[in-house]
Structure 1
């Protein structure tokens, strides 16, 4: 039996898309003999290796016995054409929705993440500058600590030497007091 899909199949067509369109045509097939049944009859005759012109004329002769006119075939072919175009519109809308969800949404996520990276880079630069300033302050503070430590050590050494000298002098005076008095 000839399937709707086989009526429209050709090399290079997407199988899934053809299934989708063939199903839409089947679901919306008008009652009675029209372009759709005519197409099936021509297809079957062509499969029997008849010349294309003879296949069309033979199928039309049979259709004419059912009261079908050329105009009716063209009119119903237009109906099916419109149906296929409506399916494309729905597909386009669904594709656009998927684009928004899967592409545009992801592109926005990528942009957001890149912006966040840029903010982090700026923050890193700011923190590095801040750390550089702290390191300079540390160097200055360590220099000041060293200088103050040396100064305090000198003061301590000087005081202790003076302290010892004063004590020695007092001890000598006390000794002299015992010795001379």
Structure 2
């Protein structure tokens, strides 16, 4: 088996729904076994960016908000979208400032991830932000946010107890915990 060769064949592709944030394609395909099939693909018009802010005392900051698609409240790392063609780091800096009011003097990219690669082509980037200074936050009109400063270890415990379920947040917090020996 050649792992570099795509075993799928696309016969037909059509955008069935589109808005400013995403497009949904319906595709008729031949599967790797050569049988006819269909595939639905969600293509996002942004890259996902997430930030794990860390202060000198080992604390991080979570953002809480009600997530409409889930119909539930969610605690997450500061995160958002980076328009295609834009530097994801610059978008991460913008999201951190907008959502928490924090500005960081040191940034490290820790990961590139795919959020749900069986149904979407969304690509995400995760960063650690350090050297934090507090300023004013300015959330978007669609965001009603609560900001929570807590020890990184406590945020990791929330992941392990499934109290944090957002994919970027789970990935980012666990990666930072591993990097920091927590």
Structure 3
């Protein structure tokens, strides 16, 4: 079990909060375990859920690129919980499991576009070494993205990195909040 208890999602009487938990059951990302922990503080659940919907599921930047950056950061943080989640939106946009295979070696992989590689290098700089965001990286970012896209991507990377680190400290595991679905899980993981 996680180091913080899970709120009983069926006991939530606020329809907005219950809706966020239903979204986690239906879409799988964010997963019900992390959402039911956030539900201890209704404003935390609201804030995260609104950010997730407005900046990750929607927003101005290509969702597939945000998904690649999210999983890249999770893998580099060794957060199996977050790295084991998959976006239904990215899957609908054509991202297959093969698309996640070379994330750690994105620089030498031939499966990512220059645009995706620029975004992944940005994720790496934000997560691990801001000095990597040199003039060359900024030139590449401005070549492939508008300034609003760069802002959204950077903000999303920062939010997801912080959440992933936080969840990892709690030892959250998939399936600890039963959903009856494997929505949002990588193949082979149990929901």
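Out of 1, 2, 3, which one gives 29, 17, 15 for semi-axes √(5λ) of the Cα gyration tensor in Å as computed from the coordinates?
Value 29, 17, 15 for semi-axes √(5λ) of the Cα gyration tensor in Å corresponds to 3 out of 1, 2, 3.
Have a look at 1, 2, 3 and say which one yields 32 for relative contact order in percent (Cα under 8 Å, 6 or more apart), as calculated.
It was calculated from structure 3.
Comparing FRET efficiency 1/(1 + (r/R0)^6) of positions 85 and 125 (r between Cβ atoms, R0 = 25 Å, to 0.05) across structures 1, 2, 3, which is largest?
Of structures 1, 2, 3, the maximum of FRET efficiency 1/(1 + (r/R0)^6) of positions 85 and 125 (r between Cβ atoms, R0 = 25 Å, to 0.05) occurs in 2.
One of 1, 2, 3 was used to compute FRET efficiency 1/(1 + (r/R0)^6) of positions 13 and 157 (r between Cβ atoms, R0 = 41 Å, to 0.05), and the answer was 0.40. Which one was it?
2
Ranked by mean count of other Cβ atoms within 10 Å over residues 61-68, which of 1, 2, 3 sits at the highest value?
Going through 1, 2, 3 one by one, mean count of other Cβ atoms within 10 Å over residues 61-68 peaks for structure 3.
When helix-only ellipticity at 222 nm (-39500 (n - 2.57) for each DSSP H run of 4 or more, over all residues; to 500) is calculated, the result is -16000; to which of the structures 1, 2, 3 does this value belong?
Traced to structure 3.
The numbers here are math on the coordinates, done by the rules we state, and not lab data. Since we're looking at a predicted model, the values are computed, not measured. Cβ atoms are built from the backbone, for glycine too; each structure is taken alone.
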